[in-house]
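These are the structures in question, set out in turn.
Values in this text are rule-based calculations from the coordinates and carry no lab data. Computed from a prediction, not measured in an experiment: that's the story for all the values here.
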Structure 1
Amino acid sequence: MSCIPILNNNTISRNTANLTYGHAGGLEGNFTGVNDIIYGNYAWQNPEIYDGYFMFTYTCCATAISGTGNITSNPLWVNPDSSNFNLQAGSPCIDTGSPNWPLDPDSTRADMGALYFDQSGYPNVSITMTPISLPPQQLNFNVSLQNGEASPQTFDAWIMVRLPNGAWWGPALGPVFLTLSAGGTITRLRTQSIPSSAPAGTYFYCGYVGDYPAVKWDSSGFYFNLTPQEGAHQMAEWANNGESFDTSKPIASAGEEPPPYTSIFASPNPFNPVTVLRYELPDASFVKVGVYDISGRSVAELANGWRGAGIHEAIFDASHLTSGLYLARLQAGGEVQTVKLLYVR
């Protein structure tokens, strides 16, 4: 160990060891370092590191290594397939480098890796993705958007899906063009249907705000898994629906009169055990109204046929169900509206 190279602020990825003799795609030997990323390398035995003295701190490595501040999380590069190893907003490598290291050029704590994330040029607009239920049933989640600036902000919001093979697919939702007032927040409940052709494996479901598709102010996401047996429970295609992001169409609550567009609301809500679903159609159309549990299973079909323009009602009796949260969904005229129902015994 007379010669131990020092690696600081390096990104080591997409390296492949010799299939016959190579042991490590990333590093093999003796090394020390700070603020590095060693991730996404390949070898038949040890993809990232092998056979040596490793003393790294504040480093992201897919293989767990001892040392202060080390993590094993996905670094969330912008597009490693195209050799773009810039960090996305929301990367676990942002502001997690050594606190004793010089600040990044944007005057924030050092980032891990060779390329720092510039936090000086983007507005303080954030996105938070929170799963409610995961496959094998439908994927239900809340998406919250918040403007932390003192002035209104206009931006795009969209969702992408990273497939088990590492490729990105989408957008699964959007891009949605939005304007949020100063300090404004909106939260919407959405449902993502997954096609039966989707391969088994681990998926990453990620929402973004910024300027679609390349400029990402912030991101948030979560993982879900599919097994080969789960395909039969899925839909024919990727489809995303739920509460509208149109801020001119507020989500109706108990006791409110429905506004003059396709809409649905419930009264009373919370309820026990009966509530009246009231929906309004601006034009005559084919209508489906159903109620689902949070796993996406249908528990009641309340309308399925042609309805004229105007206000209609349907009664939902939950006396045979367990108490909890349900979703009433209206499909009419190419639109989908959803309202949350809370059954309290």
Structure 2
Amino acid sequence: MKTDIQWTRDAHASELSTRYNVTPLTPAFRIDPQFEADVLEGLDDDQKHIPSIWLYDRRGSELFEEITEVAEYYPTRTETRLLAGLAPQLESEIGGVHSLVEIGSGSSRKTRLLLAAMHSLQRYVPVDISADFLHDAAAGLARDFPRLAILPVVADFTQPFTLPSGATDDSAGNLGFFPGSTIGNFTPDAAVALMTQLGRTLGPRSRLLIGVDTTQDPALLIPAYDDAAGVTAEFNLNLLDRINRELDGDFNRRDFRHLARHDPQQGRIEMHLVSQRAHEVHVHGRTFAFAAGETIHTENCYKYSPTQFLHMAHAAHWRCERSWQDGGRTGFTVYLLRRDA
């Protein structure tokens, strides 16, 4: 079977070529040196921190998919329910869009609702930093949606990236898809900068379908980020394993525990790794001291109110065409934005 997959920075070039009769566009993937720079800089700061994007190696991506299945994690099932209801309306709402570009695509499970409902689509461009995980998801979609060109892009979407040919000059405009309330991983200023960048990347006449969590109830939030089965804890601790493997670190994960805490003033959940004792850790030849109780701040999850989010969207040159909101306790909302510049 020949499927229409093209790749940028493919981690499995020879395997993909053999299995799917396609030619990767660029050489084999290598560890991003930015990971090393971010880890070393973050561990040297007064409040130790590592950007949350580095949680998503292959194992981290697998664990996040497990998180979306735990009973306490409400965002995925709430957004999926909203998408299932709006997907049949979307094509008539926005006209004959040809390209769907998903930001931080992961397993692309929710995307299948859009791909099945939007018959005008000609190509799907999943963008993700985890090459291994993206490889598997793209192959499955190519089998299930043979009418579509599947054009995966391995990229850190927080930095400018280039769309594949075909999606760059589409007169119908592109539809960006940014689900999972991932925008909540960014501070307000960083979220505006990211949405501005995405507008430039998606191009004129583009739209953005984006999920935003507005929940501020600690009774919902804390269990969602510290589930009873410990999957989120494993997801957070996996970052230490990645540092050991890729940066010659000697973290002992038994010296750390996962912590999720709610900051009502900032309107966010924070994830930390807490040092259980005073000790030293070595990473790439450098030594970092930890006091008992000291933390590595690994993720923020802002819960933006509709007023906050729309203010940020407007600052990034997007206008709201329509929104769909959960009527339950969460207030999770999916917005359809249109680029105004």
Structure 3
Amino acid sequence: MVDYVEIDGSMGEGGGQILRYSLALSAVLLKPVRIYNIRVKRSNPGLRPQHLTGVRALAAITGAELKGASVGSLEIWFRPRHRRGGYYRFDIGTAGSVTLVIQAILPALLFADRDSIIEIIGGTDVNWSPLVDYMRYVFLPMLKRFGVDAELEVKRRGHYPRGGGHVVLRVKRLTKHLNPVNIVERGEIVEIRGRSHCVRLPSHVAVRQAHSAEKIIFEKLGIRPSIEIEYYERGRDPHLGPGSGIVLYALCKNSILGADSLGARGKPAEKVGEEAARKLLEELRSGMALDSHMGDMVIPYISLANGRSCIGVSKLTLHTLTAIMVTRKFLPELDFRIDGDEGEPATICIKGLGL
């Protein structure tokens, strides 16, 4: 009889994050997992198309035996057999987030038998997930500290509701353990950069987003950000759109922190830029090395690294605590040391597995 790790999808923050981290750890450790009560507290409970794409992607990469993989399913069984890299193409079929699919599959690809090229079709810049530029300019550069060699190319952006975004993820397999990291404080701010984009919209939308963010950052920090403007001339715009957004990131002595904001119908471009700027200022205020989003996304990597890691997060979120809960289910021998309360700056230390 197969011994499955049992994960209650209603614990902690109770969303799709539990599914992603459970499957990622299952794929890396080759431990079968049963996940039940999937997103049971959400207004549209169970697997949605973007979650299903992540499930099927990992099943393809690991040759997994899979049960319960359908839209709306509240329970799945996932039994991985191997970790095989190479070329894969996954189409979410909606504006579901490609960045959340990447979050699920990247750990397994790092420990695969060969390098990988992954094409994903879906939403690159959508609500409730990191924007693709955050992944390019914050997430992947920070993972380099662990020895991760991966890059993300954006061939076409996709926004809600039409999607149609197209990204290519290239991943070099690890030839040794993940490195432990010790990054508690961010250190002084060296530079602030960003990227403001719009598709199927007038170019002034991206410009106004950027100017609004620049104004606030300069007023508060005395630093003038360098923000790239991305727009497309009418007749030469390959996107389905419309949509816009901005990502800001602070290059600090010890780390990179980011923040983003999306445009929406009836939402002034100035408001979009202001939101991103105020979010970044809030992330920087604590002096910690990692922003609140990176705090939960890095948990699998410090858990698998070869040695003791300590990280400082700007805010200890329920997402981060949930990621730790999931990891403890798979690796109960790991001892997470958390200094700080939920909603406040905190440090997290752990001696990783050394896979």
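If Rg and Dmax of the Cα atoms in Å computes to 19.6, 63, which of 1, 2, 3 did it come from?
The correct label is 3.
Among the shown structures 1, 2, 3, from which was the value -9000 of helix-only ellipticity at 222 nm (-39500 (n - 2.57) for each DSSP H run of 4 or more, over all residues; to 500) calculated?
Here the read-out was taken from 3.
If P(r) over Cα pairs in 5 Å bins from 0, in percent, for residues 100-187 alone is computed to be 3, 14, 27, 27, 19, 8, 2, 0, which of 1, 2, 3 is the source?
Label of the originating structure: 2.
Out of 1, 2, 3, which one gives 18 for relative contact order in percent (Cα under 8 Å, 6 or more apart) as computed from the coordinates?
Of the structures listed, the value fits 2.
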